1. Comparing mean count of other Cβ atoms within 10 Å over residues 39-46 across P, Q, which structure shows the greatest value?
2. I have 25 for relative contact order in percent (Cα under 8 Å, 6 or more apart), calculated from one of the structures P, Q. Which structure is it?
3. A value of -9500 was derived for helix-only ellipticity at 222 nm (-39500 (n - 2.57) for each DSSP H run of 4 or more, over all residues; to 500); which structure in P, Q was it taken from?
4. For Kirkwood radius over Cα pairs in Å, find whichever of P, Q sits highest and give me its label.
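We did not get these values from a lab; they are worked out from the coordinates using the rules stated. For clarity, every value in this text was computed on a predicted model and none was experimentally measured. Cβ atoms are built from the backbone, for glycine too; each structure is taken alone.
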Structure P
């Protein structure tokens, strides 16, 4: 697997400055990718655990499908997936919806290389393409896409606001954008809550500028030029199910083998912080959609 991933080390790979947010996020996500590619079908999202769904693969596909439906993705769509991970959700959408074209972009090179292999193996590489790049400087011409999705990525961008302006630029008039994102339900009230929130922010590499409540998130989306903004809270159907999934003995054993003991323990620690911040009423998971006039 490592040889296959590295074989895609082409001229379009970018090397981020050591002190950049892009490099910090890439270092956070790259450990174990060579062995992680086929675990859970390559999906990386939290999953949508509704309607009796109790299997991660089904929950993750349920989330991607819900995002697609929220902006009416169809066979004629030209889709941009920002923070596409290892490409599993894009191959899934190509098969399920037959989009005209899908371009995925991710800051982590190993994700991109793995996604390209996945598209090749699925024989969809002619219309599903992957790029190494940053969400705050998208390498595409204006009005290149009819739809944009970003699943659990915008909290990392430096900043979410810059990404929204870039998304508006590359989206065609009448186009639609959908995010799954995280918002603050309220400000911390105690020293314990402040420490917990700060640990979560730092551990998950979230810039302070991205700590938005739902109203603040709405204002940022509208200030970028979008209209008809819809925000739906869904944390209760997302965060507890993902947290429980990660603690199943069989998944713990697999993750220790894939990512190693230290990285796995650190990831579980961050997952626990997210879960407890949600339980305390500080953090919410939201589905967001909007349109470009």
Structure Q
């Protein structure tokens, strides 16, 4: 039995799901004065998720225990999120309660994959602890807390479908939309991890857009029209495919297996292909798995507060 289990306060468990995302569009508009890039991106949460179990303990510390050992410890973004909301909790009470928190993290979202796994874990912790401890934090304060942890974290406070601007941290939710061409998604994670900073470092001015893809997608959704494949775009794809032959080879293999369209998610290296029906998606998935690729079959999801379960 672990120390966390021994010290557990009875009846103090909280389970939460943290969903991955894909970037349906990603327009890079240019470089900002703060060193980041100005973005316009439409993101969608998908049914690939990590599971977190939050356990109140009596040892006055915050720790993460992950089934991927290198993600355990206090440096995990989920632990940082817990510390931020904990500081807010302490500010509301004069005396710190003699308790701590252990976060058990079952990791299914690939790491450094362009799917936002770490950011989603952090947002899930913020939301779960805010609800569990009933901390009176306004929506604006919660967004600020999330943005202090990372550019993608504010999106995961709501998830679903959203237009994200600025560094990606200015989030405008979009209505759930039926997209017949992508009822199912096949995701392929090449056997490498990519640094977002490195990918952006190698962008050229020719990769920048005026935001037209994200704008066209958002306009269609708000008008009640169904977006189509022509709306999809990722400004980072050219540089990733040129610099990382493993990703270019994986994209070619997905197309050869029967995918009609293959696009990079975020800064990669994960690629996704949309499908209108399960059979076509499953056939491509099985073909790629037979080649030894790490492949996931998923679909769009629109999370809600029902994803938190406390005892």
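1. Details: P: 20.8; Q: 25.5.
Result for mean count of other Cβ atoms within 10 Å over residues 39-46 over P, Q: largest is Q.
2. On the way: P: 20; Q: 25.
So the calculation was done on Q.
3. On the way: P: -13000; Q: -9500.
Of the options listed, only Q reproduces it.
4. Working: P: 19.2; Q: 20.2.
When Kirkwood radius over Cα pairs in Å is calculated for P, Q, structure Q comes out on top.
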